[in-house]
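Next up: some structures, all given as structure tokens.
Laboratory data are not the source of any read-out in this text; all were calculated from the coordinates shown. The structure presented is a predicted model; accordingly, all values stated were derived computationally and were not measured. Cβ atoms are built from the backbone, for glycine too; each structure is taken alone.
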Structure 1
Amino acid sequence: MSPKNDAGFSADEKAAMKERARELKAEKEKVDGESALLEKIAEMPEPDRSMAARLHEIIKAAAPALAPKTWYGMPAYAKDGKVVCFFQAAAKFNARYATFGFNDSANLDDGALWPTAFALKALTPAEEQKIAALVKKAVS
């Protein structure tokens, strides 16, 4: 992440908040969420772009009921208007890995402790299978 300024939020955090405001406006105007998501993916540098594009294919196949959209400028997938899962590119906050995560609307409960976000450096068939299974469980 970028260093914090005196106002409390970094430039990256402020940009994410502005993205969210634009997304909320687009939702009111009924903008196509998948088109916005694909535009965001196209703007990403590699390898984030390839991972996000492949995740999009995996999620659409595993859970076609999820609606693609953007969320704080990130590709996300929602059910009944609530974001279930999202992809955060490593480049977004200058992180060493991308993140694939789930929100509390995801049905992943497993006792009193379960993971909700995963570091993602590459997508191999093994990771693709795990992600597809998690997404299916999340919407069950």
Structure 2
Amino acid sequence: MLRIDDTITLADWEMTETFTRASGPGGQNVNKVSTAVELRFEAARSPNLPAPVKTRLRRLAGRRWTQDGAVIIRVEDTRSQARNREIARERLAELVRAALAAPKRRIATRPTLGSQRRRIAAKTARGRVKSLRGRVQEDDS
């Protein structure tokens, strides 16, 4: 079981872990030991997550969200399989916690009178500078 917060706990059947050999440096260890962890969380089928949380999780997960509604987190940070497992579970918990927070609704505001006047004054000054860039008229006097 993975505890997210006081109300939400993910069951073990929702998560599956597969271990593969990690890429990158590590000497002989990298060729022999399967230390990389691929944690698969069946988010779409999870009864513990409300529907709005699932939609936010889908947006936050990005390409880690599969077509069948699972979140896949791959970790190969350390040489230790146990540590990689912990890191994967922590990342999943952080992702779900981020999805739990509902975004604040934006309150539409009007620009202040002062900001409108400053904007118009800046546009006028810029237009004056640009108008002075034209050809110079020669005086006949």
For which of the structures 1, 2 does the calculation of FRET efficiency 1/(1 + (r/R0)^6) of positions 63 and 127 (r between Cβ atoms, R0 = 41 Å, to 0.05) return 0.30?
2
Given a value of 15.0, 45 for Rg and Dmax of the Cα atoms in Å, calculated from one of 1, 2, which structure does it belong to?
1
When mean projected area of the Cα convex hull in nm², for residues 39-94 alone is calculated, the result is 3.6; to which of the structures 1, 2 does this value belong?
1
Please compute distance in nm of label points 7 Å out along Cα→Cβ at positions 71 and 119 for structures 1, 2 and give me the label with the greatest value.
2
Computing distance in nm of label points 7 Å out along Cα→Cβ at positions 87 and 111 for each of 1, 2, the value 3.1 comes from structure 1
